[in-house]
Each structure stands twice: as C-alpha cells, then as structure tokens.
Structure I
Amino acid sequence: MPVSVTRDALILALAQEALAEHDIIDLTTDSAGAADGTTVVFGALAHGSTGITTTAFHDTYMHLRRFTGLATNGGASTITLRTSMGTLAADVLKYFTIKITAGTSSGDTRTISANSNADPSIVTVSSAFTATPDTTSFYEIYPSGSTASSQIIRTAKALSTGSLAVSTGAITVAPGFNGDLGANMLMGIGSEMLFYQGEHANLHINSINRLLRNMRYPAYLPVTMITDGDMEDTGVTNWAAVGSPTTREKSDTTDSGLPFGRQVLHIAAGDGVGATSNAVSVDEGENLYVAVPIDLVSGSADVILYDSTNSTALKTVNVTELNPCMVLFQQAPGSSTANVTVRLLGSEASSEFYAGPVFLWSDQRSRYAADTSSLERGRDIKGAVTLRPGQSIESDVYQIGKLEETTISHERDDRANLLSVVIPNSSYPTLIQGERRYTELSYDTSATFAERDMVVQGAMYYIEMARYRRLLSGNPALAGGHRSLAR
C-alpha cells in the first residue's frame, strides 16, 4: 500500500541530502534560550574555546522544524507541555498544529487555540482529544497551519561575529523567532532546528513544491453530471445537508473500503437524513443512470434519484450489505421533471456509510463536461474504462466488478478553460484514466503520496541550479560544478 509522506519529512530528507557535507544538519535544544527568541541553546555544541570558534555558524540559517516532548498532564481539550520548555508568551503557539505521535491519544492532530504564559505551558486545542493526554503522550508542535499568522518567523540567521557562546552552546540569531501575530517565541527545551549553511530554508521548501507540481500520478475520475461527483473538493459545499446529519464530511478514501478516488463522502445519520447533490437539469425523454459505490459501516443507507422539481423520489435503492458494494440502476424522469438530485441518506437510526464517486449519466448524451480542477489539460486524459457490476447482492446492489477499456475523445476550449469528454452510450459507469499533478504542500503536516526519495532527488536540481547562479559571477569554476550536479 502506498505510504504518504509529510512536508516536514520531505524538508528533513532534502536537508540531509543537500547539506550532507556539513557536520551538523539537525539538532535539538536542551536548554531554554532568551525570552525574545534571539538565542537557541545546544549542549552538544558546548565544546569550549579549544573545540570550536565563536564564528563556527557564521552564514548559517536556523530553521525551527518543530517543538517536541512528553506531556506532563492533560484534559479533554488541553495538554500540558514538558517541564522546562521555558515560559512561553500567552497564545504564542496559537494556530500551530499539534500531533500526538505516541502514547495516549496517539494519532490525534489538532489546531492549537491558546496556550498559557507558564512553565510548563498548558495548550488548549480546537476540539477534544480522542483520549485525555497523559505522561505517555509524546507531542510534536509545528509552526504551520491553515490559519497560522503571516507574522510567524521560524527562520533566523546566526550573527556574523561571535554568534556562538562556546561554553554553553548558545547561538545568537537575528531576527528573533516569532509566533502568532509576531509575538516573541522562546526556544525552549525540545526545539528541533535545521542548520542551513549558506542558503535559506525557503529555497528547499519552494524546490519541493516546484518539483511536486511537475510530477504526475495516475487517477480514475468519474464521467458524471453531478457537481463534485468525483469528491475532489475539499469541503461539502456541493453536498448540502438533508435534515441534521451527525457527520457530513469528506474523508480519505483509505478510511473506507472503496476502491476509487482521493476522497469519499462520510455520512453518519438517522432515518431520512444525510446529504444531497446539487440539482442537474434533465429532459423527460432521457433515461438516467445512477451508480454509487457504498461502504456501509452500520445501519442501512438509501441512494435516491430525487425529482427536485416536484419534491419526490423517482427511485430509492436501499443498501443493507456491510461490505463495499455498488448501487446501479436506471430511471426515467417524470413528465414534469426539470431537475434531479442524488440523495445519500441513512435509512434507520445510527446509520453510517462512505460513498463515492457519484455517477449520473444519460442514454441521450455522449458529451460530458470534465472537471478542469481535476484535469488541467486535455493531454492529461489517457483513456477510459467502464466499471462493471459484479454479483448481485440485493435489488440494484452489486459487488464492485472489473474495469473494461472503452473509447473516449476530448474537446478543449482554452478561452474559457472548458474541457469536455465524449464517450459511447453505456449502461455502465465510465471512469476517465487520467494523469493528475501532485498538489503543492502548504503546511508541515500536509502529506503526499509522491515517493520521498524521488522528490528529494528532483528538488536537488533546483537547489543546485540556485547555487550555480549564486556563484557564477564570483567563482565560475565552482558554479560549474553545481550545474553539473544539477544535470
């Protein structure tokens, strides 16, 4: 099974490759620095005047990777950080991301909403932990998140003269490290630092993203008239609530047993409650087909082709099979039907299921709009397959069968960024075989399925070319060496 890798892990791996000639690449503090964030202290560097010079880290950027440690206490929505991390300014960690990676509540990732001005600091998170953190809970705090302040400073440079106190291992940097809204951020015990000698951390981060947006991966995307039928949107804007479901959210497909897509719709709801697609205009002369892979966790679920013009169900298929399966049926609109939706509802108390992608197609149409947020260019389309139903399980419910190749063509009008696909009429759902670009990673905990070492080696091209340009005027021979490495 493919393994995801976070931006943080890629940054570390790239630093280890790009800076391999240096003795120190990453190091963790073991004493608290100055309250204004201008010093970082490493006992491992306290070599004394006979072992190291005060200018040993001249021209070195110190990049805060994360804070780590064992919790000392916890509550439903709080975690008390390690002792002697230092007295942090109130709310300096606000909007940072905290992950519990071992011990009680391991696997939880939360956004920090507040922290106390104390040692140890008590951190409050945006939603309750799965279990109350305790002294077995190992945490990682990343100064990166979707609502993190733009005033955060996590990369500082060692002073050009006398920056290292050789007796203590303290390095003086400028500017000082800042947290939320530019508040001074003390570097206490457990601050993991990356040492970038001669180049800024942003060069590495930008090189990773530049490489990712030029890498491609194979994907199956549904041909459907449903907006966000491929479940690629980040939220559920196009899947409005019917009633008041307990859960209506996108989940990773790997959370379910379903075989297609990056995300699926996760519903937990009671009878007649769930989500609905946006309306689709239809003609009374069409014969409509609906296909929805479903993974039922508990209870039962209804897949409904709904006449939104007349507020009535055209056809309802009930799913009770507690295994991944596929609903597949055909239904003609009513004589006065102008618009239809697909509804995904619980059909008894405490029902829970995953669904997606959602197919809706017609026997009177061969041209369908492709989602240009999923397929950026016509050349990204490599082929098409139909998804065949397997053994019948219930009425209009089947095992998910095999894929069979079919024909496809596409039409592109770049004036309006329009992409259409043309497929033969079929009673089976059609999937586009396409190539998608890996998304850029915005935050340290953002993850990708791109292969780690491939990303690192590809990003090295951009780093070596940057070194080449930087050295070209002053040292052409050395610059040429970097250009050769880039090749």
Structure II
Amino acid sequence: MYFLNLSLAQFLVIFGGISTLAVALYLLDRSRRKQVVSTLRFWVSAEQPTVVARRRRIQQPWSLVLQLASMALLLLALAQLRFGSPEAAGRDHVLVLETSAWMGARSGNRTLMDMARDRALQYLRVLPRRDRVMLVRADALATPATAFEPDRRKLEGAIVNSRPGSTALNLEQALAFARRVQAQGGRRAGEIAFIGAGRTSELGTAALTTPPPNLRVIPVPDAIENSGLRKIGMRRATADTDLWEIYVSAHNYGVRPRTVTLSIDYGPPGGNGRVVAGSRRITLEPGTDNEQRFEFRSRAAGILGVSLTPHDAFPDDDRATLELPSQPTLSVTVYTTEPELLRPLLAATPRVAAVYKKPSEYSPADKGLVILDRFIPPQGPQADSVWIDPPASGSPIPVRTTVEQAVFSRWDTTHPVAAGLRTKEYRLEKASVFATAPGDARIAEVEAGPVIVAERANCAAFAAPPELYTQICSAAG
C-alpha cells in the first residue's frame, strides 16, 4: 500500500494539523460579549450572572469522529492511495520516433523509416501491459501522435502510419518535450525511448544538453553514402538586369569521394518543355562543400531547376526548384515640347520603354504611365499619370501659392517615389506649392509646403521643371 501523490510523512503532517484544529474548535469556550439592543422593555435582567464552566469533555464525540473520518477519506483521495508496491504499478513511457526527411533514405530495398517502425513495434511488445506509452513523432517539431495510451493496438496503428517528413531532426526539442510530458503525467515516469538515425545539424548537436537519465537510444543504422544540395542563391547582375547569377553549394555527407554532375534547367512548371541551361562535373570530397556559380539570361517568368546526378540512396536532396519572376517592361508615354530634358532620366532604366509625343498628339487612352510636362490636357488620362509643373488653372492637385529660390526641407523617404533621396542643397528657382487633401502623400516639401505630391487617384504632381529632377535623381544614384 502506498500513496501516489504524497509520502507517508506528508500525509501524517497534513492530517495531524487538520485533526488538531477540529478538536480545538470542539473544546472552545463561549465567552460573554456585549450586545447592543434597541430597548430594554422586553429584557429580563438576571439576578445573578450565569457561571460559565470551562469545557473539559467533548459533548459530541461521535460528531467529531465523523468529521475526522471524512477529512481522512478526503485526504486519502487527494493522496491517491494504491494497494500493492510502487514497483508493481505501471509507468509512463515516451516513445520518440524520428520522422525527419533523412528517414526516407534507402538501405537496400527498405527505407530507414521501415526499419525504425520495426524497432518501435518490437520495443512496444516487450513493455509490461500495465505501462502506458505516448508516441511522439520527431522532426523539426516534436508532435505527439497519441496520449499516454495503454491500448497497444492504437499505438501500433500510430507507428505504422508514421511517415518521413520534409525537415531535419531537432533532437533537443524532442527530448525536452518528452521530459515535460512525463513530469505532467501524474504517474511514475518510465523510459524516454528514441528510435531513429539521430542525424542533426552541427548547431543542433552543439545545443544538445545533458541527456535525461532515463533515455534509451535504439539506433537505426544509416551507413549511407549521400551527397546533396545544401544552399542555393540567386540575384540579378548589377550591370545587366536581364542576367541571373546563380550560386549553388553541394555537400558530401559520406566518407568516400563522389563525382557528380551539377546542372540547371529552365522552363514552365512541370516536366514538359524544360531545357538544360548549364551543367558541370564536380568532385565532392568527404565532408566538404563545393560551390559553383552559373549565369542565366531571361526576362520571362519560369521555373529554374537545380539537379545533382546520379542519384544516391537519398534522392530528396538532389533537386531543388526556384521560381523566377518576370522582368516586365513599363510603357511610358511622354507629352512634352522638350524631350531632351527627360530622355536621360528615362533611358537610365532598361525596363522603361518611353515614347515621346507633342502635346498636340495627346490621347487619353494611352496605356502604362503617362507623363504630362507643363500642359493641361482637355481630358485626364485613363492610366497612371505624372504631372510636371502643371499650370495652376487646371492642375489635378490645387496650387496654393508659388515660391522662388526655395530649398528642399524634407523628403518622405518611406514613399517609394522618394526612396534613396536625401539631398537638400538643390534650390528651386520657381515652384508651385500644392494644397494637399487627406490621404495625399507629401513626397517633398519646402518651407512653404509640399512641392511633390502623390494623389490616391494614381496621380503625382511635380512643382518644378523637369531638368531639376533629372539632376536630383542623377546625384542620388
């Protein structure tokens, strides 16, 4: 006979304190006290004060016995009295089954996951029937597949249904989770059984603290030669925005050198219509990385694939795909009488296709972006528009006043139009100050107010001649 939640000493101390308090209450004397009443009309005064004798015996012993018995039974329920010995009681085990991506590697005709499932079933069958087991699937995240379960059929079904995931093993998190659930289980803690290959990254191995004393490791042999892709990065070339620079790093996880072919292919999603864009034959030394650089030119959107051949026992890390965004061309229609002022600015970006027209050729149906240089059209453009120094009589944003020899005092660098602009030394010989409405973006300001404004209705207004903005952007770039 034993207590599950309390020791015998704890039980006796708690029960003794409760019993002492109950007996003291039964022996407590009633003392005189002053009573305030509204009238003495119905009050009968005693000729002699009542003599109160000190209570020396418990007048209701059976009531006290019943109360003490009920308290003892309640305390026994809280302590969870068990018959037998603690060694004969069941224990709570945590079975940590590795389901990382590496468990999909093949050894002969079977995967590591198949061997891990067999070992988990064997371990489950040798446990006593009175023990409970929780199955935890461990990859990057420890996920309980069952609660503490005495039913072996449910546990076997959860083990059989375990599959390799797509992430690496985080062993430290899995063991910490197992310790935590055992402490909260309320029963005697059993073993923490880990079944798997146990491959972790160098950071994961360094973070692994002292293993718990009740840890049992059932390893799955994984003497498998494997090499795979480790890192892939890509960026647009700074000198040519149509050129992609692709960086690939491959790693040999085995103990023997391997000669492989690293190739890239490009095409639409799926396997049809893909073409090889480059390949190299490299040698991977054991435990080392090999980095290669490729170049690929494309403006269109598509899927870039990186492959390592021939495949080995773990082909999941031999191929990766990346989605390339398109390089759209922006059509810009410029209505101006002096195109030479804006041509250097628009020609600096190769993705801008600018067409210059006279104001007399204006059409409101132009697509893309419309730039209106110092004139008011009879009808506003349907597309996004930029108005440069618009006349006050027809400006899309009301002109409040005109200033001369004004210096920039503030740029709204959080707005994409002014990103990277910090200059304040440029002086506006003559500029219009706009009257903004709620919701308008005040991109650039002088002391008198905003001189560059972006409106919600896909419209931006510049208050100065175009040659000044060409100088500002050239200095910022």
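Structure values in brief
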quantity: Comparison of I, II by relative contact order in percent (Cα under 8 Å, 6 or more apart) - largest value held by; calculated: I
quantity: Origin of the derived value 0.00 (FRET efficiency 1/(1 + (r/R0)^6) of positions 318 and 334 (r between Cβ atoms, R0 = 25 Å, to 0.05); candidates I, II); calculated: II
quantity: Of the structures I, II, the one that -6500 was derived from, the read-out being helix-only ellipticity at 222 nm (-39500 (n - 2.57) for each DSSP H run of 4 or more, over all residues; to 500); calculated: II
quantity: Entry that produces 12.8 once mean count of other Cβ atoms within 10 Å over residues 6-13 is calculated, selected from I, II; calculated: II
quantity: Of the structures I, II, the one that 1.19 was derived from, the read-out being Cα Rg over 2.2 N^0.38 Å; calculated: I
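Rule-based calculations on the coordinates, nothing more; no lab input. The model shown is predicted, which means the values in this text are computed figures rather than measured ones. Cβ atoms are built from the backbone, for glycine too; each structure is taken alone.
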